[in-house]
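Take a look at these structures.
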Structure 1
Amino acid sequence: MRLREGRIPEELYVKQADKLRGIQEAQKAFNKHLENSVKSGNLEKVKKIIVTMVEETLLEPRTGSLESVSDTVDVLVDGYSNGIDVIKQLLNISSTDYSIVLHSINVMAYALAFASFNNYSQYEAKTLGLCALLHDVGKKKINQDILNAPRKLTNAEFTEVKSHTTMGYNILRECKFNEKEISICALEHHEKLDGSGYPNNKTAISRTAQIVGLIDSFETLTNEERIYRKKMKPFDVLNQIIKKDVKNGKFNAEIFSQFVKSLCAIKKI
């Protein structure tokens with residue numbers, strides 16, 4: 001009414017509680033549109049809604065808004081009887097601007113395919129998909145100029161980037177998720193079984209974090225271009241880098257084998 005009547009003040013303030021309610025209402029609408037698009041098989045609309053939904057949610061990640069992406073993953077898992085279909089469609093999302101959002105969606109898609117190939121229950125698949133989608137949520141708290149720097153980072157900058165794991169953990173543990181794996185995965189997905197990872201050099205790592213961590217490495221190396229590193233072909237990443245890390249005790253050999261088989265099932269290598 002104020003817009004129509006031209007009565008908007010120069011400065012307009014909105015209460016945080018009202019802002020959160022507005023975000024939640026928008027998310028409900030996005031999820032309803034997503035559900036209808038999945039049912040109708042409208043691929044382009046599915047992709048657009050997911051990207052928009054995740055972009056809006058990660059713009060200001062906070063408790064009350066992050067929980068709604070759980071419903072988004074539910075729609076995808078419930079709407080597709082076969083996770084392989086999900087990954088084939090979601091990985092067709094194309095953009096010249098490779099971003100945290102697209103990376104997170106891709107990692108989720110691979111994770112859902114992994115879950116489908118290994119006969120996860122719907123609950124297990126949803127949990128893994130949600131962990132994958134939110135694993136990098138802490139990066140929204142990192143200086144974006146550092147994240148997008150077209151050069152190798154300084155030691156101080158890399159230390160700041162590594163803090164996204166603890167920041168993500170702190171954000172997600174405040175959320176009202178039933179699954180503790182979601183925050184644990186954000187904290188541990190860069191840990192390695194030989195203790196060479198970060199932030200805590202752990203060797204006892206949750207299985208979910210191990211799965212997401214391996215997929216995260218694969219997706220980054222096959223899609224993210226850097227001035228000092230070109231993106232690689234999937235087979236080369238698996239054979240030359242991740243397989244070597246498996247032999248050196250950084251990644252779980254069984255998880256690696258299962259992931260390769262899930263990729264073969266969707267003909268991505």
Structure 2
Amino acid sequence: MLRLEAAYSFSRISTFEHCARKFRYRYLDQVKEAFDSIEAFMGRQVHAAVEWLFGERTQRRSPTAAEAVSRYCQWWDAEGAGSTRAVKVIKRDDTAEAYRRTGAEILARFHVERFTTDALETVASEKHFEVQIGERFSFQGYIDRLARDAAGRVHVIDYKTGRRVPDRFEGKEAEQLEAYALAVFSETEVDELELVLEFLRSGKTLRRSVSRAEMAEIERDLSARIATIEDATVFPPNPSALCDWCGYNDICEAYPLRSRTRMFA
């Protein structure tokens with residue numbers, strides 16, 4: 001039976017469920033990925049800038065959209081220059097500069113349409129948690145933003161920079177926030193939370209209220225998913241179009257090598 005020393009995260013669980021071979025490379029063999037995708041790289045810089053915006057507000061400052069974009073560009077340049085991994089542009093018609101501009105546009109629009117009208121009190125940003133799942137497993141993660149409205153209701157907010165936007169509050173993004181609710185309920189006495197998915201490219205927001213009474217079922221489901229991982233004895237690859245974005249495709253025998261990607265420094 002497989003036993004991981006570190007706590008499980010939603011990323012670990014979803015990686016196994018999407019491609020067990022990738023899970024093995026990353027978490028068991030501890031192989032470093034050969035590259036970051038440009039989408040993931042951009043997402044990190046946008047998240048950092050959004051976190052900075054709310055941090056500034058907590059300090060009673062009023063940052064402008066231009067200041068947020070400037071920070072974003074500084075972090076883009078610094079991480080791009082200092083990264084130990086290459087950043088790969090996957091799609092043939094895309095460029096790194098186009099993604100840089102997209103991230104700046106996302107931030108500027110977020111500042112105007114969301115940040116300036118947001119009346120929530122930020123309780124924490126990038127909040128790390130670790131909780132026990134059942135009697136066997138530890139589960140950890142980072143909550144993008146915890147906030148409280150004027151009525152005292154706690155909002156668990158996750159910011160997404162990808163193109164994909166579901167029609168309803170469902171799928172892996174929703175399951176991730178529902179799992180994170182376990183931690184918030186364990187640390188507070190509230191009986192209900194507001195889960196919020198903010199899709200920054202489209203400006204769409206999806207919400208769901210979740211009660212403490214629902215946590216038992218969510219915990220059972222999460223525990224069962226982790227148990228499936230620990231019972232695994234083989235880790236087969238799951239070839240798909242997403243293999244182009246996988247940082248292990250240079251060593252995976254299931255990936256048909258194609259010279260259709262390029263790097264940027």
Structure 3
Amino acid sequence: MVMFKTMFVSYLLAALAYGAGIGTALKQPGKASRLLNILGMLLIVAGMGIGAYMMAQSWVETGHPPFRTLYQTLIFSSVTTALVFLFAGRKLPVIGVSTALFILAILTYGFIKRDVEAVQLPPALQSAWFVPHVVVYFLGYAALFVSFVTSILALIFPRPKELKFAPALGIAEVNFPAFTYRIIVFGFAMISAGLIMGALWAKFAWGDWWSWDPKENFSLITWLIYGAYLHLRLVKGVSQRTLAWVSILGFLAVMFTYLGVNYLPSAGGTLHSYDQ
């Protein structure tokens with residue numbers, strides 16, 4: 001648990017550093033705020049590194065990928081969320097704060113649901129599809145989290161250039177609708193790949209492409225919501241506010257697919273329900 005606590009503290013300090021950087025910039029933009037933002041980014045990198053090390057250690061100890069339990073996937077989710085942030089949103093302090101706080105929430109939930117003992121993989125999960133299926137899904141989830149944040153920012157700050165404090169938040173020159181679209185394209189591609197891999201895996205493992213499992217059903221619902229977003233973006237007359245709300249709805253569906261489905265009565269006995 002020492003490594004877990006160290007990772008948690010790293011993200012907590014990252015949130016504080018980004019927050020302090022924004023606060024400092026609001027008073028007087030300068031070197032101090034930039035250094036705080038850099039510190040926040042470095043702390044997120046450190047937290048991501050610790051999470052990756054914990055997963056590698058678990059893989060070595062158990063002999064299988066550390067994606068079987070909810071706790072393990074929550075650690076992996078923190079790693080992928082930090083990674084996507086570093087590629088897509090590192091220049092935006094407000095996304096840095098949001099990312100650190102979101103990861104803290106994930107890790108808090110993970111601490112509550114932490115493993116008591118190692119869990120062995122059932123035969124159906126001992127497949128070459130296991131790792132790529134999980135990885136592409138969580139990369140997609142991480143990207144869609146970033147689009148969730150930028151969609152909220154698009155609703156709050158529809159014209160960021162007109163705001164005096166926009167430079168402090170790092171949003172002065174950001175076109176949120178365009179940014180959201182680009183990250184959703186990536187996230188949609190990832191969850192599409194995950195759906196296809198899952199169907200192929202199911203065919204090889206159980207003989208059916210689709211079993212109407214609760215997790216499968218809500219994964220499809222999530223995919224349809226983001227598919228609708230991409231379609232509506234091409235429809236004349238659809239406002240950017242409407243698109244932002246569709247994006248927000250999509251991420252709520254992501255979170256329900258990931259965590260909420262596990263609490264449905266129909267989720268019992270399915271391989272898609274994480275051991276907790």
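Read-outs: derived from the displayed coordinates by stated rules, not from any lab. Computed from a predicted model, the values in this text were never measured in an experiment. Cβ atoms are built from the backbone, for glycine too; each structure is taken alone.
Data for the structure
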{"quantity": "Identity of the structure behind 15 (criterion: relative contact order in percent (Cα under 8 Å, 6 or more apart), calculated), options 1, 2, 3", "calculated": "1"}
{"quantity": "Structure (1, 2, 3) behind the derived value 2.1 of distance in nm of label points 7 Å out along Cα→Cβ at positions 134 and 158", "calculated": "2"}
{"quantity": "Distance in nm of label points 7 Å out along Cα→Cβ at positions 150 and 246 derived as 5.1 - corresponding label from 1, 2, 3", "calculated": "2"}
{"quantity": "Read-out P(r) over Cα pairs in 10 Å bins from 0, in percent, computed value 6, 29, 36, 20, 6, 2, 0, structure in 1, 2, 3", "calculated": "1"}
{"quantity": "If log10 I(q)/I(0) by the Debye sum over Cα atoms at q = 0.09 Å⁻¹, for residues 70-189 alone is computed and equals -0.37, the structure in 1, 2, 3", "calculated": "2"}
{"quantity": "Origin of the value -12500, where helix-only ellipticity at 222 nm (-39500 (n - 2.57) for each DSSP H run of 4 or more, over all residues; to 500) was derived from one of 1, 2, 3", "calculated": "2"}
